[in-house]
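Before anything else, here is the set of structures, which you'll find just below.
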Structure 1
Amino acid sequence: MQCDQTTAAVVTGGASGLGRASAEALAAAGIKVAIFDINQTLGEEVAAQLGGLFCKVDITSEDSVVAGFEKARAAHGQERILVHCAQISKGGKTLSFNRETGSYKRFSTEDYAFSAQGILIASYRLASLSALGMAGLDPLADGERGVITLTASAAAQDAQVGQVAYGSLKAGVNGLVLPMARDLMDIGIRINSIMPGIFATPPMLAVKDRAPAIFEGLAASVPFPKRLGKPEEFGSLVTELVRNSYFNGQNLRLDGAIRMPPK
């Protein structure tokens with residue numbers, strides 16, 4: 001797909017971390033970028049730096065997402081690119097032992113459903129609504145109308161203790177990709193997912209400040225290169241998935257060959 005000012009993109013979670021790196025990479029390629037995020041202050045700051053647009057969006061609300069797409073499309077035209085990085089979830093073991101009561105506590109169905117809304121359902125919501133808009137575009141020379149990139153996680157395959165919701169729901173994100181790619185193949189819309197490993201995003205950098213020994217141990221656990229991933233490396237892959245039209249229906253690990261232990 002062409003990368004220039006005739007092409008519009010929407011990036012969720014674009015105010016920080018992997019979303020911000022994706023927005024920066026796409027803007028550097030000349031693409032018009034709209035950032036969807038709940039953090040208005042930071043989102044507006046990043047959008048201004050990129051010459052883009054900020055839309056305050058709650059990914060768990062259908063109305064909020066629809067309004068965000070309407071605002072972005074009014075300013076930039078229909079997006080041909082969606083990069084979905086935003087997520088909301090809760091952590092916890094299926095069963096946790098409470099020493100005070102001497103009994104087990106279950107990770108509640110409500111907490112699992114909350115996580116499902118913030119990971120799997122939000123991924124379907126963003127992807128399907130974007131695809132609906134892309135379907136109305138004129139196809140490019142190769143018949144392509146758009147490309148969608150979802151963010152899964154290495155935990156989709158290597159979920160650790162306490163990640164029953166996160167791991168299973170990120171696996172669900174991967175599971176969306178192939179059937180959706182097949183659903184959209186006659187329209188010319190591609191979809192892939194990226195499974196990042198341990199990246200130097202704000203939450204991980206907070207660990208570095210709070211517990212440097214833990215941070216160094218995490219970096220040393222990566223086979224090669226022995227460091228955390230750089231957000232710009234994620235952004236680079238996002239851009240390649242846009243440019244290379246033969247990427248479709250793929251779940252791609254980006255993790256320095258790490259395979260996570262149980263805990």
Structure 2
Amino acid sequence: MTTRTETVSVEIGTASGGASGGGMRGALAAEWTKLWTLRSTWWGLAAAALLMVLLCLVMAQVTVSNNTDERVEEHPGVVSVSDIATGSMDMVQFVILALAILMITGEYATGSIHATLQCVPARGRMLAAKAAVAAAVILPSGVLLALVGTAVAHPVLGRWGHLDAGDVVHDALMTGLYLAVLSVLILGVGAMLRSTAATLTTAFLFVMVLPVMLANSRSELLMDVADGLPSSAGRYLLNGDGPYPAAVAVGILGAWTAAALWGGITVLRRRDA
């Protein structure tokens with residue numbers, strides 16, 4: 001029985017080969033259409049927005065409570081409203097990463113990867129098209145999520161929140177950039193592992209668990225290694241309080257992403273679908 005995803009892949013491949021002229025343009029058109037015809041895309045973006053709203057509400061309420069509770073020894077004082085939104089990214093990012101993962105592993109799960117590779121035989125081009133579409137969708141989505149979180153946290157914080165237009169724009173753009181680059185990175189990992197569960201587990205361990213373990217170690221070498229991980233670079237990029245400037249953080253993210261894509265392309269070329 002032909003699955004819905006397989007049918008979509010065949011139809012899009014035919015359309016991209018004809019109407020779009022094939023090549024990279026056709027591959028981009030195919031990946032764009034496939035992404036928006038899947039319900040998981042809409043559900044994932046909605047879930048990310050809902051989680052952002054809930055986390056920002058909770059974090060803003062906790063901030064207010066810590067400032068007004070006499071039992072708390074150290075009061076956080078007035079905080080930047082946009083910092084509440086960027087702080088929520090520690091959890092929200094995994095919903096966004098799941099969308100990027102499914103772009104490649106979902107096709108392996110259903111078997112529609114065969115149709116995709118028949119339509120786009122150049123495997124490097126296929127992965128590049130997926131990466132470009134993922135970045136094009138997730139970057140503005142990340143910006144919007146940050147703005148939504150800031151808008152939700154502002155009225156809750158009240159006098160304990162400082163709202164600066166420059167900070168809001170900067171934090172929103174950096175959030176979108178970070179999520180887009182990290183999604184492309186995890187897309188490359190998904191191409192190597194070909195399993196949704198394995199890739200998502202790897203993402204959680206690599207993005208959340210490993211940096212915390214290394215940062216809390218007593219070894220300066222391990223702490224330096226933690227600073228060089230993509231999630232640490234992203235956190236420094238968003239918070240602006242790292243041991244290196246934002247340009248270096250972007251460079252670290254870019255280097256990890258390039259390595260993941262190279263690994264994904266290498267596996268795609270050497271292994272059968």
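Brief remarks follow.
- Answer label among 1, 2 for the case where distance in nm of label points 7 Å out along Cα→Cβ at positions 120 and 144, calculated from the coordinates, equals 3.0: 1
- Ranking 1, 2 by distance in nm of label points 7 Å out along Cα→Cβ at positions 152 and 184, the structure that comes out highest: 2
- When Rg/Rh (Cα atoms, Kirkwood Rh) is computed across structures 1, 2, the figure 1.03 traces back to 2.
- Answer label among 1, 2 for the case where helix-only ellipticity at 222 nm (-39500 (n - 2.57) for each DSSP H run of 4 or more, over all residues; to 500), calculated from the coordinates, equals -26500: 2
- The maximum of FRET efficiency 1/(1 + (r/R0)^6) of positions 104 and 208 (r between Cβ atoms, R0 = 35 Å, to 0.05) over structures 1, 2, that is, the highest value, falls on 2.
Laboratory data are not the source of any read-out in this text; all were calculated from the coordinates shown. Just so it is clear, the structure is predicted and the values come from calculations on it, not from any experiment. Cβ atoms are built from the backbone, for glycine too; each structure is taken alone.
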